[in-house]
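Take a look at the structures listed below.
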Structure I
Amino acid sequence: MADPQAALATQLRNIEARTGKTLADFRQLIGASGLAKHGEIRAMLMERFGLGHGDANTVAHMAKEAPEAAGDDPLDAIYSGTKAGLRPLHDTVMQKIHALGPFEIAPKKTYLSLRRKKQFAMVGPATKDQIEIGLNAKGLPEHPRLKALPPGGMCPYSVRIAGSAEVDAALIGWIRTAYDAAG
């Protein structure tokens, strides 16, 4: 099964290898910068260290956390309470997505953002019974399970699933289309 915590650790190791800065170093730099807004911090990291959007976003997010919380699995918070039962379904979806090839995972408060050169999907709980997969793709064929979203959002389509039987060829095909377009 895909391990988001391991993916995050790998992402942070790669950032450290490229920049020579640890997460603790970034925390200190961000604290000394006087910047408070997430977007400002991300922009500074992109400009000063040449980080991509996803890497800068992850560092900005992780640097705001208390050091002892930085190693926690972000999925523990996303899939807590009434949504905890959706974690195995999330793991099934992520296992299929990982089979497509390499990508970055940028944990957010309520979902995971999946990126190549740009975001191609978002995965997180929609309700206590369903996971929602946002798809950043153009021109997907109409399908009863595929919901077209209003223009201007990050993802033009979304799909909600309630069981592993719905992680089928149609869903993986839509995700592959978004994955290929992002990269």
Structure II
Amino acid sequence: MKKSIYLFRHGQTFYNRDKIFTGWKDSKLTPLGCKQARMVAKQLKGKEIDVAYHTRLSRSKNTLKEVLKFHPECNVVLVDDRMIERNYGVVQGISHKKYISENGIEKFDFYHRDYRSKYPKGESIEMVEKRVNSFVKDIIKMIKKDKVNVAVSAHGNSMRPFRKYFEKLSVKEMMSLENPYDEFFEYEIKC
């Protein structure tokens, strides 16, 4: 028997649209982000979802809400912040443009795509990966024990280690990923 994890990113937020470091700030979905959430929902319409996860941030919760409109069979919805977005620390709420003008594009690119580096008071992707892997191991155990399909409404940077785990990617490959707002990834688990 096989069960599935359906992984998707929240729709576009106002901070995403305006190229502002979002991190743990609670930026709402734009009208396009709402449309993207509905697109993911329609793609998942024919799938069975027994358990669903979102983070405390409204963009994750509201994207999942769209998906679950097609899934009355899902009566377990849980909040888990182990797959919350990367904490950008002191730069949360600052525009990319402002950061680049004050620090240069090289520093922006370095912090933005380096695995071990972090902005002051923030997290590296390596740190995000540790908490995401803990989440992944727990949901795999649950799937095998309870024989359920799981939906996960994640964030761009938490999807990177999630995909690395299941797609057996290198750190370099993971760091080059661009996670779409309007598609989902399916990973089968043998029970």
Structure III
Amino acid sequence: MPAGLDRQRRSQNLFMSALRFTAKMEIRGINPYVLVSAARARKLQPDWRKPMPVLVRIDGQPREAWRINMMPAGDGSFYLYLSEVVRKASGTVVGDRVAVEVEFDADYQGGPAGAGPAWFLKALKASPAAKAHWQALPPSRQKEVLRNMAKLKTDAAQQRNLEKALHVLSGKPGRFLAREWRDGR
């Protein structure tokens, strides 16, 4: 069966075994989220300590479950950050009480998504400090940076983001991708 068709059928049947609960959508910094308690997280995947790949819907939306990595909070619970796509599809905002449907995404494959844009890789190669810090980043962070770089459409946006990335990857403190960086991470 083609992977796309299998994924579509899986998404349609997904929530037969999904974890369901209601929670208030809150905000952490600039990121809307729902807290998934340690007990609920254990039902999804026992003893999981790193970012947990899940498929999620909020108030039954979007129609095809959205892939998100829940981020560990440090006490066994997880932050389920809700992307703009999910919030718009569900018509929800911070402060709303929402119906959460979430299931562990066993089909998730970690690591960077492809090699990355040539202009980024060339600049990285030209900066030994940035390249060393890049190689020390966890695969999930590399993937986040590569996805961001791949989405940039204009030369100005590429240059602006490249300068920020090289600055923080060189070990200098700064803000990039909505987080504070220090010592190249």
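Nothing in this text is a laboratory measurement; each read-out follows from the coordinates by a stated rule. Bear in mind the structure is a predicted one, so any value in this text is a computation, not a measurement. Cβ atoms are built from the backbone, for glycine too; each structure is taken alone.
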* Between structures I, II, III, where is distance in nm of label points 7 Å out along Cα→Cβ at positions 145 and 161 highest? -> II
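Assign the value 16.5, 55, calculated as Rg and Dmax of the Cα atoms in Å, to the correct structure from I, II, III. Could the numbers behind the result be given before it?
Values: I: 16.8, 51; II: 16.5, 55; III: 18.1, 51.
Source structure: II.
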* Using the calculated result 41, 30, 21 for Cα extents along the principal axes in Å, for residues 33-128 alone, pick out the matching structure from I, II, III. => I
